[in-house]
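FYI, it's all coordinate maths here, none of it is from the lab. In this text, all values refer to a predicted model and were calculated from it rather than measured experimentally. Cβ atoms are built from the backbone, for glycine too; each structure is taken alone.
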Structure P
Amino acid sequence: MESRLVAGSLLAILSGIMNGSFTLPMRFLGRWEWENVWSLFIAVSCLLMPTAIISAIAPQSWTIIAHAPVHATWTAISAGFIWGFGAIMFGQSVSAIGISLANTFVLATSSALGSLLPMLLLAPHRLFSHTGRMILGGVAIEVTGIALCGAAGQQRDKAVGVGAERGDLVGHVRPMGVGLLLALGAGVLSAVFNIGFGLAQPIAEYGRAAGLSEFCSTNLIWWIMLAAGSVANLAFCVYLLFRNHSMAKFKQSGGLRLYSLSTLMAVLWGGSIFVYGAAVPRLGPLGTAIGWPLSLATGLLLANAIGIGLGEWRRAPTRARGWMYSGIAVLLIAIAVLSRANY
């Protein structure tokens, strides 16, 4: 049992590394519009990559999906579609306020709600147990950390101007208030992804009964949710491509580098989902409540390290940087509390 927990924890951390770094290529994609980047990213990460993985390792999965429990299937479709709007908000928030802050707000909000809501839905009787109290405490601490990081962002933009140190970041800068709302909205809707995964477990159980491994049966849920989420994303991107007349940018010279970077984004993020799916079964009955914050904590740290390394806080006043580092420290404490809840 201990070895399974260790393996699950390491997989959750690997998932966080991939999740925390996937937005880095956006910093070098400014020759394209946001919708060019995001449409390719979604097509690869939510449709092509999951379909290729399932077809390669368990081709019988398509028959199993067709006969999976109907209620669980519609739950996965609904949660995936709702999450799709959160993915749009996240992509927009990175362009609006930068890699560091956008990831911090989104990952922290997802961590808090993604830990609390599965317990409320799947095991409400444990809310006032030791585990439940630790999760409630971790969420409260996390809200404090989010507030500190938000204050840091406001001070940075007030001191150096909106959009300072953007580099060649794809998309358009927005005021901190707008970016904050986009990021928090993305965090709330992203938590639905984790909740939907928990509620759609009958699909995985049906897959295991049909002879699939734990990993392959979990992939059934991911494919349904990602495909549903891609609908909202691609529809919005197509709308922007026609409205902004940006379709022609797919054919501009030097496109190989742009295609490669956008595909790298997709492989990193899509891979993080499947690695996380392999981690959850190894973390016990509350795997979604523990694996989620552990993965997001790693992603939060790495995304901030990337943002700082790219100079997103270079010109920020010392006070703003202090607030930001304090907020990150508080968030790490919160996630440590959430991770310990399983014990």
Structure Q
Amino acid sequence: MFMKKIIEELLEKVRNTNIQTAEELEAFRTEFLSKKGKLNELFEEFKNIPKEAKKEVGQILNVLKNEVNSKYEEHKKKFQSVNTKNENIDLTCPPYPVQLGSRHPISIVKNEIVEIFERIGFVVSEGPEIEDDWHVFTALNFPFDHPARDMQDTFFIRRNPDILLRTHTSSVQIREMEKNKPPLRIIMPGRVYRNEAISARAHCFFHQIEGLYIDKKVSFADLKQTLFYFAQQMFGENTNIRLRPSYFPFTEPSAEMDISCNLCGGTGCAFCKYTGWVEILGCGMVDPNVLENCNISSKEYSGFAFGLGIERIANLKYRVNDIRLFSENDIRFLKQFTSAL
């Protein structure tokens, strides 16, 4: 019979298997004794063979089972035995070598960005991830019919539609302006949430850093020089920037900032889509309505704000082409950043 031939071949294999290490023993156990091992498969098939062949096949199947169990137990005892003769072994010590962990690439990049802005007087401020409509939308000059308020873009709490997961860390700006009077110079890192399909380029949660500077006579030139300083500190002294007109409800005028591609030096490559430029953040002068919503006189004070995605900067810094890798906790991926400790 075909099944009998398979059992005989496996029996011969077991008898000739030479187990030298604990890893080889575990591989042996997995192959034969695990839930999906060969012994279980054979016993399942045994139920379907003709009655007249059960006795003959059953006998050799039991021989295989006994020899597998015997061999496994014999080597298991050998590898579990402890050398008690060596009295210098301290069994309370951790196993050697101790594997060191590494900082997450998002944490590495976040800390680097924060450190750059701290050099020019910005201080870190944080706020809650579960927010209300006022701090996330209304106070930031979002119209009531703005698409960002739709369920397709924002995670609302079903029992209270006024409560939601923040879509940006701009909510921290409102809280700081409500609590403190100018001058304000703050940097706000944190996790944000948006109702987006998860792909290599987008996720339903990610990390942002936003900056806010409010004082008397703050100009767009101050914003440009601040961001130029950041770009050169982050990507190298040869980095150039350009600002393109854009629109955000909470800034006027608004712009998006590109940096010269640090792969091709601005000459054009596949990474920058042969433009020589890579977009990294949005920015602008704080809209007077936002200042007034926080009881700050827009006639006396002005300011600028900017926001960037930490994953975006990490992609540029480490050439990671799939944003999902940052949240999958794959040890093989994270070990690459050990040297950054």
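A value of 20.2 for Kirkwood radius over Cα pairs in Å, calculated from one of P, Q, originates in structure P.
The value 0.30 for FRET efficiency 1/(1 + (r/R0)^6) of positions 171 and 267 (r between Cβ atoms, R0 = 35 Å, to 0.05) was derived from one model only; which of P, Q is it? Matching structure: Q.
Highest-scoring entry among P, Q, by distance in nm of label points 7 Å out along Cα→Cβ at positions 91 and 155, is Q.
Comparison across structures P, Q (criterion: FRET efficiency 1/(1 + (r/R0)^6) of positions 19 and 123 (r between Cβ atoms, R0 = 25 Å, to 0.05)) gives the highest value for P.
If you line up P, Q by relative contact order in percent (Cα under 8 Å, 6 or more apart), the top spot, with the largest value, goes to P. Name the one structure among P, Q that helix-only ellipticity at 222 nm (-39500 (n - 2.57) for each DSSP H run of 4 or more, over all residues; to 500) of -26000 was derived from. Attributed to the structure labelled P. Highest-scoring entry among P, Q, by mean count of other Cβ atoms within 10 Å over residues 51-58, is P.
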